[in-house]
Structures are given as C-alpha cells and as structure tokens.
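These are the structures, in structure tokens.
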Structure 1
Amino acid sequence: MNKSLFITFEGIDGAGKSTQIAMLKEYLESKGCKVLLTREPGGSNIGNSIRGILLDKSNTAMSPLAELLLYYADRAQHISEVIVPALEDGYCVICDRYFDSSYAYQLAGRRLDDSVLDTLNQMVVDTHMPDITFLMDLSLEESISRVSGRGESDRLELESLSFKERVRHGFLEQAKKYPQRIAVINAMQSPNAIFDDILARIEGSGLLK
C-alpha cells in the first residue's frame, strides 16, 4: 500500500483512543504503510508548549475565546510542520484529536459562536481534511470512572459534569453533520471488538485500495 491516509480519532476522555491508535498503527504497518502518530494539542514543538498552557489546571482564568485561539494556533503549526509534510512523504498520519474536538469542546462545551469556529477552520484547516474520523463514544458515567483511575486530572478533565455532557453531545452532532467521514464507534465494547468495528469501516470505505 503506497497511498497516504489521514485518520483522526475523537471522543471524550477515557474513550480508549490511545489503545485503538496503537492497534491501527500495527495493522497499517502490516499492510506496508509508513505510519506517523501525532496528537492535538502538542503535535509540534511549538504546539507542545501551547499544550502545557491549555492543560495547566492553574489556568482557570483562561477565557473561552483565548482557549479557542490557542487550539487553532497549535493546529496551524501542526498542519504546516507535521501533518502536510508527512502526507506528502507518503505517510499514513493518525492524529489523536483534530478540529472536531474544537467543535465539541469550544462550540458545544464553551457555547462559543459557530461562525467563529467556521472562520478559523476555513483559515487554518482549509482543505486538510481527514480521510476518515473515528468517534469513540461512551457514556459519561463510564468516562468519569475510567478517568478517575488515571491519577491527577488536567484542566479540562476537571470541568463540570454539564460541560462534559455538552461535549459528548457536540461530538455526536458533528457525526450527524458528516456521516460519510465520521464513524461512530461504541467504545463500551472490549478493545478487540472496537478494533473489529474500526477495521470493518476502513475496509468498507475502500481507503486501503
């Protein structure tokens, strides 16, 4: 397989994205694909510094707009420095979170105006769209249970229950808007069952041909 692919994973905290990303990397490499794993925020050197600001739980005074602009500053650098060069070099890029997270966390969660996000997306993301996005969906109760076992929480993990409910709803609304790109995966299943669903969607899409 010589074709480059851009695959993103989304979902609320504790959805098991990291496990599935690692399994998909191994699978794609078995098909002959060069794979680059990356993340948002923090996929570039500059972005990693921005990540520290965004997740620092002491930054409680951060305004919703400042938060949004920091995410898009990270994204602009990430696209130009990491994602586009890798795709041009024939890599399959798997990204843990991308712009759908902004629509879930900042639009739905923070209740920002969608026109602001649409404008930023047009400026920053433009044509650099994922070939396929996997939305790992699980109940809020299960998310809280899984995250609580991780230890110290970051700024977003400490948000209110109502905020987290809005974020999950925001992700599902994105999936309704873009059903051809976003595959909703039941993340309440076992890791192997989840991966079977992911492979079925990829193979059914014809992306590996």
Structure 2
Amino acid sequence: MSTLSARNRRKSPAERAAEIALAARQIALTEGLAAVTVRAVAARVGVAPALVAHYQPSMTVLVAATFGAIVAAEIDEVAAELAACPTSVQALGALIDTLLGPERSAVTVIWLDAWSLGRSNSALATEVGRQMDAWQSFLVAQLQAGVIRGEFVTDDAPALAWQLLGIIDGLNAHATVRYGDARTERPLVRTIAEHELALPAGALRSTAAGS
C-alpha cells in the first residue's frame, strides 16, 4: 500500500485541484516556472505523480495558469495599495515605487521565466499577452483617472502606459541579474512620467526614506 493517507484520498476533486494549483504557485515563486513539473508538484502536495497528471494532464497549461494566477494576484495587491492614495499623483508615485521595489522581485523573475519559456509553450505565450494587456489596462485606468481629476495631461494614455511599463520591466530585468538596483532608478522613471503628464518636477517624488 502506498503512503498516501486516507485523508488525502478523501479530498474532493475541487479541493485536490486547488491544492495542486497552490503547490504550483508556491514552486514557481520559490524556484521558478521551469521547476513546475509533475514530480515537483506531487512532492509538494504529498501525492503520487499519477494523481497530479490525472488532475493536470497538460503541464504546459498548468504552467500558464500558474503564471496567470500569480500576476493577477499582484495586480489585485497593487490596486488595493493604490486605492488608499487620495490623489492620482500620489497613486502613480506609489505605483512606480512598488513596481521598482524588492518586494516585487519574485514576480519579476516569474515574468522573465514566462517570456523565455513562452517561446516553446504556446499556452504560456498566450497568457503572457493576456497579463501584459491586463497591466497596461490597469495603468491606463490610473492615468485616465488623473486626467479626469485634472491632475494629468496626456493625449495618449495607452501609449504612455506601454512606455512606462517597458521602462519599468527593463530596469527590473537588469536588477534581476544584479546589473544595478531598480530602486535607484525610481527618480528616472518619475522624471519621465512627470514630463509626459505635464507635472511639475518632483511632483511624483516619494516621501519614503531611501527613495
């Protein structure tokens, strides 16, 4: 008889699927997307690999879903953080600070993995595009809210959103291989955003120490 406990065997299909999905996210965040394999997930959950394969017959789909869940959760976390900001100027400054901060480094690595692995995983490539669009839409909404409030001036919020995300992604990618520290580049990103949004110099400056 295997060492699987009766408790594990009694779990409902929904509970088991959720358990497998959680294990995949934990592995991705600590070891990278490439480490999300049938054996690794099975070991994390404490079941036989065949059981994981039963619930997730396609690991490429599981990897894609894992990436999507991690990124979607980050957007929700950032949205909650920005919701506490009383103005759009403060929200944009907070957004720049958090996206270029060390607390987001684990998700940055997930993005780098996804861009690389997506070359041979079409499901992951599709999910990368979906999440890139989600981030761009989120930033566009932040910029447009500032325009409506009379805090920002821009004729093309979608293009500016891509510009800022591209700069942030590049700086974070550099920092991942220890080519600089993304936090030290926050003033550069703020200056660019201030110029593009017709804000006075220093308007997005953080009041946090070391920023």
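Every read-out reported here was derived from the displayed coordinates using simple, explicitly stated rules and does not represent laboratory data. In this text the structure is predicted, and so the values were computed from the model without any measurement. Cβ atoms are built from the backbone, for glycine too; each structure is taken alone.
Out of 1, 2, which has the highest value for relative contact order in percent (Cα under 8 Å, 6 or more apart)?
Comparing 1, 2, the top value of relative contact order in percent (Cα under 8 Å, 6 or more apart) belongs to 1.
Please state which of the structures 1, 2 yields 0.40 when FRET efficiency 1/(1 + (r/R0)^6) of positions 28 and 68 (r between Cβ atoms, R0 = 30 Å, to 0.05) is computed from it.
Structure of origin is 1.
Of the structures 1, 2, report the one carrying the highest value of distance in nm of label points 7 Å out along Cα→Cβ at positions 44 and 84.
2
When helix-only ellipticity at 222 nm (-39500 (n - 2.57) for each DSSP H run of 4 or more, over all residues; to 500) is computed for each of 1, 2, which one produces -22500?
Structure 2 accounts for this read-out.
Could you figure out which one of 1, 2 the value 2.4 for distance in nm of label points 7 Å out along Cα→Cβ at positions 12 and 36 was computed from?
The value was obtained from structure 2.
Suppose you compute Rg and Dmax of the Cα atoms in Å for every structure in 1, 2: which one lands on 20.2, 71?
2
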